[in-house]
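Several structures are given next for inspection.
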Structure I
Amino acid sequence: MYTPRLKSKYTEEVVPALMKQFQYKNHMQVPRLLKISANQGLGKNANTDKKVIDTGIDEMTQITGQKAVQTKAKKDISNFKLRKGMPVGVRVTLRGIQMYEFLDRLISVSIPRVRDFKGVNDKGFDGRGNYTMGVSEQIIFPEVNIDKIGKINGYDITFVTSAKTDKEALELLKTFGIPFKK
């Protein structure tokens, strides 16, 4: 059976390193990556042009390898001409093999393609061991064909971990290979 590279790295390298660093008594105490959630807001064109949502769904599906779904507005906001139930973006939640494959492509292929890259900002932790980072352009992903893009959009990628503190989550993501700023 196929095992993703980062999943085997987790069992062979990450668990022993974190057990030693945080003095866990059991390997089940070591924090792990539970899911990766990616979402994209498509702006004011999303509710007037159906093609924008379809294009967003297609791009996110290509990037993550899993079918994306549209997100809808939860409440009315008159200043943005937004009504409850109107489409506003797309999202996808990755778990298991697809999560590890996406993380591997993100670390080894996509992040190095960012122009003037100085490291991922380590300020995106929420206090409960989850980390959110922003990607300013979808063209850093090799799955996206640059010639077929109508508008450059950004993404938010959230890593949900079982870590209790931000320090544990930071070390978990560092040992996976996410290049944080020094």
Structure II
Amino acid sequence: MTISDLIWVSGTGLLGPIFAIFIVDFIDGGDAIVAGVAASIYLFTKSVLQIPAASFIDKIRGENDDFWVMVIGSTIGAVLPLAYLIINTPMELYIVQFIFGAVIAFTFPSFMAVFTRHIDKHKEGREWGVYFMLTDFSAAMAASMGGAIAYTLGFQILIIVSVVISLIGVGFVWFIRPDMRKT
């Protein structure tokens, strides 16, 4: 799971710190305000929906629902940046950010639930520490690479590379499928 998320985070992390530049360059009327509102819409939506999503996931026994929410949500989250290639207005951007926030509101708790259930007893702190160290490190590396790719090859190529890498990360989730608990 950590490898899967490390790759997925690397893919999405390519866009992170330079997303505001993309908004200014490719969204009609895009400026710092539009970038701030877009980020707020994503975070607000994710925040508001995360507890109801987690409660919904917890109501179903077993990990099968967690697995499928994680796979479907991660896949949608991986391909959603393709929408940036076809949107032009702040309102379209806001809609994409809302959808992204809603998807991650379900995906994040399902991932955390599965990960938590499979942590080795008495190694919880270390395993969470390794997870966050690796994913944060991959996001840091991706941020630098994302800037270089956008500068040299353009944002369109960057978005496509981001989607491909994130989908590879989703593919690694399938390796945990045999270890999922039925009850």
For this session: Consider the structures I, II: one of them gives 4.0 for distance in nm of label points 7 Å out along Cα→Cβ at positions 122 and 170 as calculated from the coordinates. Say which.
Result: II
For this session: Assuming 30, 19, 14 is semi-axes √(5λ) of the Cα gyration tensor in Å as calculated from a single structure, say which of I, II it is.
Result: II
Exercise. Computing helix-only ellipticity at 222 nm (-39500 (n - 2.57) for each DSSP H run of 4 or more, over all residues; to 500) gives -26500 for which of I, II?
Worked result: II
Problem set entry | Which of I, II leads on relative contact order in percent (Cα under 8 Å, 6 or more apart), largest value | II
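When FRET efficiency 1/(1 + (r/R0)^6) of positions 106 and 130 (r between Cβ atoms, R0 = 30 Å, to 0.05) is computed for each of I, II, which one produces 1.00?
Values: I: 1.00; II: 0.75.
Matching structure: I.
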Problem set entry | Winner on mean count of other Cβ atoms within 10 Å over residues 66-73 once structures I, II are ranked, highest first | II
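A value of 15.8 was derived for mean count of other Cβ atoms within 10 Å over residues 10-17; which structure in I, II was it taken from? Could the numbers behind the result be given before it?
On the way: I: 15.8; II: 21.9.
Matching structure: I.
Taken together, the values in this text are just the output of simple stated rules run on the coordinates, not laboratory data. It should be emphasised that the depicted structure is a prediction, and the values quoted were computed from it without experimental measurement. Cβ atoms are built from the backbone, for glycine too; each structure is taken alone.
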